[in-house]
Structure 1
Amino acid sequence: MSMTMVEIEKQLKNLRLSGMLATLESRALQASQCNAVLVEALSWLLQDEMDHRSSNLRQRRFKASGLSELKTLTEFDWSFNPKLPKREIYELVTAKFIQNGEHALLIGAPGTGKSHIAKTIAHASIQLFQKTVYREANVFFEDMFEAEQTGKIKKVLKLFSEADLLIIDDLFLRKKMPSDAA
């Protein structure tokens, strides 16, 4: 029993294979033009689906992370502070320390690029499909306080404790906290 293109598209929708659905027509044309065998054409479609799912997972992880912007080291101004340990920073951005169960602490004066580097590490972690949570310290403590007040502390603690990477930025920076947070 063979299906029409419309029936195949319907089945791909039913199976929630939107990556394959998005490229089906162009892959069918490509297969017919180069006389590809079924297995080869199917492997293209499967790779399209995997790429689509990977992209969606990265987008979901970015959204869930709490990052508001995407930072990379290509836009980092190394000339601002030439004494920064460039090699060590690049090593942190590989996120190997996360996979090794190690911790990292970025310490320095305000305005030296710690937040930029932390966001870059978070982005790298997301690209590796790791659960990443980024919060500025004041937001972190506000989240904890609000969760305690609303009875959602277990949910918030689970979010923070299950993250592969938890970044608490500007930890010792003085910011106005709600008066009832103390």
Structure 2
Amino acid sequence: MRADDARDTEAAASAADARDPPTVWTIGHSTRSGAELVHVLNAFDIELLVDVRRFPGSRRYPQFARETLARTLRSADIEHRWIETLGGRRRPDADSPNRAWQHPAFRAYADYLATDEFAQGLSELLDLAYGLRTVVMCSELLWWRCHRRLIADVLVWLGIPTVHIRDASAAEPHRLRAPARIVAGRLSYRA
């Protein structure tokens, strides 16, 4: 994240200054059934699932197509929101400062963190999380292999506790890990 561009992200989280921060959870739907996903969400008392897949569909797992997922969650009294602006699959900037990321997909998302679009999506997520116990969902089970890792980095940098759910009995708090670091009070992925 570029230091000069971090202002929008900080502004998106300004509401956090006035209230105790909520915990934001993350999960990957992986190969679960819809019922299994609901079971896991219920184990953590989740009230709202925020879908952060840029393209919320799956040929291999049709139970996670956007409308099907929304119906499944609704039947379990869990709200659903798709925030496209938090979705992955971005293109890296040619002059990316985030060279500590070797994988181009992570570098691209690190570049995207500095955009107004990301800041808007983050603001929407935080507004929702202050009202409902919220989980951020993508498809990858392992959070460290998903752009949820970078979303979690931003949240933790902003003082928002973030917890990765693996299954109904396993979750772990997010901590910044290489290549993420704080430099002069800012989140950085510079080499």
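Every number here is computed from the coordinates shown, using simple stated rules; none is lab data. All figures in this text were calculated on a predicted structure; none of them were measured in a lab. Cβ atoms are built from the backbone, for glycine too; each structure is taken alone.
With helix-only ellipticity at 222 nm (-39500 (n - 2.57) for each DSSP H run of 4 or more, over all residues; to 500) coming out at -18000, pick the structure among 1, 2 it was computed from. Answer by label: 1.
Out of 1, 2, choose the structure whose coordinates give distance in nm of label points 7 Å out along Cα→Cβ at positions 56 and 128 equal to 2.5 when calculated.
Working: 1: 2.5; 2: 0.7.
Matching structure: 1.
If relative contact order in percent (Cα under 8 Å, 6 or more apart) is calculated from each of 1, 2, which structure is the one that comes out at 35? Derived from 2, not from the others.
Assign the value 25, 16, 9, calculated as semi-axes √(5λ) of the Cα gyration tensor in Å, for residues 88-167 alone, to the correct structure from 1, 2.
Details: 1: 25, 16, 9; 2: 22, 16, 10.
It was calculated from structure 1.
Have a look at 1, 2 and say which one yields 69, 47, 27 for Cα extents along the principal axes in Å, as calculated. Source structure: 1.
For structures 1, 2, calculate mean count of other Cβ atoms within 10 Å over residues 24-31 and state which one comes out highest. Intermediate results must be reported in sequence, preceding the final value.
Numbers: 1: 14.2; 2: 21.4.
For this comparison of mean count of other Cβ atoms within 10 Å over residues 24-31, the top structure is 2.
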